[in-house]
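We did not get these values from a lab; they are worked out from the coordinates using the rules stated. The model shown is predicted, which means the values in this text are computed figures rather than measured ones. Cβ atoms are built from the backbone, for glycine too; each structure is taken alone.
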Structure 1
């Protein structure tokens with residue numbers, strides 16, 4: 001059984017781009033997303049699924065995470081979530097209003113305690129899904145956020161946004177808002193900001209083929225290919241041209257309320273291992289540095 005969550009999915013991520021032309025070319029030609037025509041300066045990209053868009057590139061002087069958008073179950077759920085956020089001390093950036101983005105609907109932004117802008121959307125219209133391509137993302141999988149206090153921010157996601165904790169490793173908390181094992185991961189770090197963005201592919205074979213396409217274009221692995229512990233998902237990490245860490249993933253564990261939350265003792269590896277399979281090499285120094293280099297806008 002899966003509870004009724006007030007937030008039902010991670011919908012999209014906005015990132016700031018100092019060189020939108022180059023950055024857009026990467027996500028179109030290399031990462032494999034579909035550009036969505038829309039007025040304004042932002043560049044929107046969709047996967048093959050029904051989400052109106054899953055990534056927005058916003059022009060700016062330096063890289064930074066501009067917003068994470070979550071889809072609410074109803075207008076009432078959005079209003080109630082916003083009220084809880086304000087009661088918890090979050091600063092509302094604007095009032096709920098018609099969205100001027102692909103899909104439309106109603107949107108509202110506020111800044112959570114860690115400093116990240118959270119955008120809630122309800123009533124956005126799905127697009128007609130495109131034929132599934134094994135090596136192309138269908139949707140977002142999750143966003144990983146750095147924080148100095150994992151447990152405090154995890155309580156915010158549970159108490160205010162209505163997420164459920166699924167696992168807690170030594171330095172990370174995994175939280176869900178639907179049957180996916182996690183839509184948000186919180187990582188202990190010396191700075192607040194973005195750790196990485198993960199895109200869902202149809203299956204393991206797709207992760208392998210998409211990784212091959214990345215290497216064909218001169219992008220080597222930051223970490224992977226491997227299989228994570230919490231979530232049991234296949235992963236391959238890369239660093240994009242503006243320094244963002246992006247992940248191709250597949251086969252994320254599906255859970256419900258009967259899932260037993262694991263603790264740090266449940267997620268330890270023998271010496272020399274970094275994943276379930278034991279084949280992923282250590283994370284590259286470039287990838288490790290990039291995972292703590294992107295702050296919030």
Structure 2
């Protein structure tokens with residue numbers, strides 16, 4: 001059997017909406033984990049990069065659909081399971097202090113097989129068969145402990161798409177599970193140029209406000225304002241990057257304008273001198289016109 005190269009694995013994953021998580025992005029997710037977890041879980045762990053950034057003594061749990069990738073993980077205190085996370089939940093009886101995830105973007109799934117599953121039946125509707133993004137979010141919520149925190153990288157479409165996804169998003173918001181939404185600029189992933197988003201989930205929150213971050217600017221947005229915007233969570237709806245202010249120096253502007261005028265005047269006079277010499281005309285009438293204009297201002 002021919003062994004797959006890292007490049008070929010990434011190409012296959014990219015076709016399925018799965019992207020490599022670089023170490024610096026894993027560290028970025030960890031910045032939003034403000035607790036000291038005893039255990040951490042990644043439901044689509046890939047090569048384990050999101051788990052790798054946690055301390056050695058933390059118990060790490062991960063499930064990965066590609067068994068070959070799973071077998072290559074070498075992380076302290078790691079407990080892994082192979083299989084489709086949505087269809088076969090390997091850790092169904094466990095809750096975790098921390099969940100970190102970079103699920104595949106907008107992949108197909110089979111909701112009809114899981115209609116009675118407690119992970120998904122709690123929501124008003126099932127995620128659409130063509131897009132499993134909110135199914136992964138529900139799975140993560142199910143496995144999150146009451147005092148835990150989840151940090152999830154997702155496709156930004158889940159923040160504004162409507163129909164079934166819009167209903168699930170509204171349910172998450174009204175049940176006060178979404179703590180923060182962060183815009184992640186394009187070219188952050190090694191294998192894709194698209195922008196993404198980071199969603200922080202918590203249970204037992206003490207406020208209904210949601211913090212929205214965009215281009216380094218954060219704003220606390222009320223539930224009422226979000227409801228008025230049809231429960232859309234796109235950061236650009238609430239936080240716009242302020243245009244850079246132009247600090248103009250009037251003295252510098254005046255000096256540049258004068259230099260330009262004098263340079264233009266000299267060039268024009270030189271041209272007049274040349275043309276007048278060719279047809280033996282005097283430049284004096286033109287100079288007199290200039291003097292009359294200057295006299296209007298010489299007071």
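Out of 1, 2, which one gives 5.5 for distance in nm of label points 7 Å out along Cα→Cβ at positions 52 and 260 as computed from the coordinates? Structure 2 accounts for this read-out. So mean count of other Cβ atoms within 10 Å over residues 124-131, computed for just one structure, reads 12.1; which one of 1, 2 is that? Answer for the origin of the read-out: 1. Supply the structure label, taken from 1, 2, corresponding to mean projected area of the Cα convex hull in nm², for residues 172-227 alone with the calculated value 4.5. Clearly, the read-out refers to 2. When relative contact order in percent (Cα under 8 Å, 6 or more apart) is computed for each of 1, 2, which one produces 13? Among 1, 2, the structure yielding 13 for relative contact order in percent (Cα under 8 Å, 6 or more apart) is 2. Matching task: -4500 is the computed value of helix-only ellipticity at 222 nm (-39500 (n - 2.57) for each DSSP H run of 4 or more, over all residues; to 500). Pick the structure from 1, 2. Structure of origin is 1.
If Kirkwood radius over Cα pairs in Å comes out at 23.0 when worked out from the coordinates, which of 1, 2 was used? The read-out was computed on structure 2.
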